[in-house]
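Down below are the structures I want you to see.
All of the numbers you see were taken from the coordinates with simple rules; none came from a lab. Just so we're clear, the structure is a prediction, and the values are computed from it rather than from any experiment. Cβ atoms are built from the backbone, for glycine too; each structure is taken alone.
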Structure 1
Amino acid sequence: MQPSITDIPVKRIDGASSTLDDFSGQVMLIVNVASKCGLTPQYEGLEALQQHYAGRGFTVLGFPANDFGAQEPGTDDEIQAFCTTNYGVDFPMFSKIVVTGEHKHPLYRVLTQAAPSTPGRERMEERLRGRGRTPTSPPEVLWNFEKFLVGRDGRVVARFAPDTKPDDPELIEAIERALLA
């Protein structure tokens, strides 16, 4: 039996030990983030989602990862300062973790097992190959800013490719459905 994602130990970006139980009963959008990626401007849209839906029991959770192109080289303090200063990020951020491969964090092990396929993955794989990058193999996270939508019951309800923008109609519709469930 899979552990509940709310029971998995995580560390907040300020170093405090925690679990996602703090967000039980909420819809969560879990995103692996990076500060030096072409997709980094998504922070702005993620913060807009946080502001728009927070009052309805929704939160974005950011998990910095340096897995792809070494695009998150900073310390937790540097990452937090970057996000706050450049994008006004107010949603919860966590300590840098590994999201792919043999040493991936238990949270991402559960997320990728619960939702092993990523709709739209092929489009992003093609972009990566066009830039000389070798994509990971499913069910691994493909790149920075991949998104997992988790329902109020703690189950993954959808997975979105890294290049799915926070204001994408499919993502918004999935959030709305999850909030109503």
Structure 2
Amino acid sequence: MSGTAVAVASRSASEGTAGPSLQDDDFALFGLPRRFDLDRALLDERWKALQRQAHPDRFAHQGAAAQRVAMQWSVRINEAYHRLRDPLRRAAYWCELHGVPVDAESNTVMPADFLLQQMQWREALDDARDAADIEALLQTVEAQRRERLAALADAIDQRQDARAAVEQVRALMFIERFIDSLHARLEH
């Protein structure tokens, strides 16, 4: 096990740093700061390096136990990568690490102004006569998405405000679903 842990270390032993642990949070596993705005190229680079180091085939000569541990590492690395790669999942994870889970399934309370905005968008979609109407609505909703992503980045990276971040994440979850429905409508 220690051989595998050393093998998947994101920093070499020669640097005097300990390797990652399966219990590390995703940011620590990848050696990244706990931020919303991440360097995507650096994330991708570290993912590839970690996957190369943890690939079970590298441990075939060490037996089944070493391969199982390497498989656990590979799964853990992939899960963390997919969570950090997606802005909403990354933000929700950050909030959870800061003691404020999103709880989207059980907490459906939204600010009144956002609920009103949702109703207006749904009405506009119902009233859409053609693809041009849907495209116009899509542009409006995508602009709102960009504004909310910027507010989310500010809540996390500037203010370290997990409660404000959760509000933005929950709103963005609705916006993402609505954008998906707009794209589906355009395809028909």
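Remarks
- Structures 1, 2, by Rg/Rh (Cα atoms, Kirkwood Rh): label with the highest value: 2
- Which of 1, 2 yields -9000 [helix-only ellipticity at 222 nm (-39500 (n - 2.57) for each DSSP H run of 4 or more, over all residues; to 500), calculated]: 1
- Per relative contact order in percent (Cα under 8 Å, 6 or more apart), the highest-valued of structures 1, 2: 1
- Answer label among 1, 2 for the case where mean count of other Cβ atoms within 10 Å over residues 56-63, calculated from the coordinates, equals 20.6: 1
- Each of 1, 2 could give mean count of other Cβ atoms within 10 Å over residues 88-95, but the derived value 18.5 comes from 1.
- Taking FRET efficiency 1/(1 + (r/R0)^6) of positions 128 and 152 (r between Cβ atoms, R0 = 35 Å, to 0.05) as the measure, the highest value among 1, 2 is held by 2.
- Distance in nm of label points 7 Å out along Cα→Cβ at positions 40 and 120 derived as 3.0 - corresponding label from 1, 2: 2
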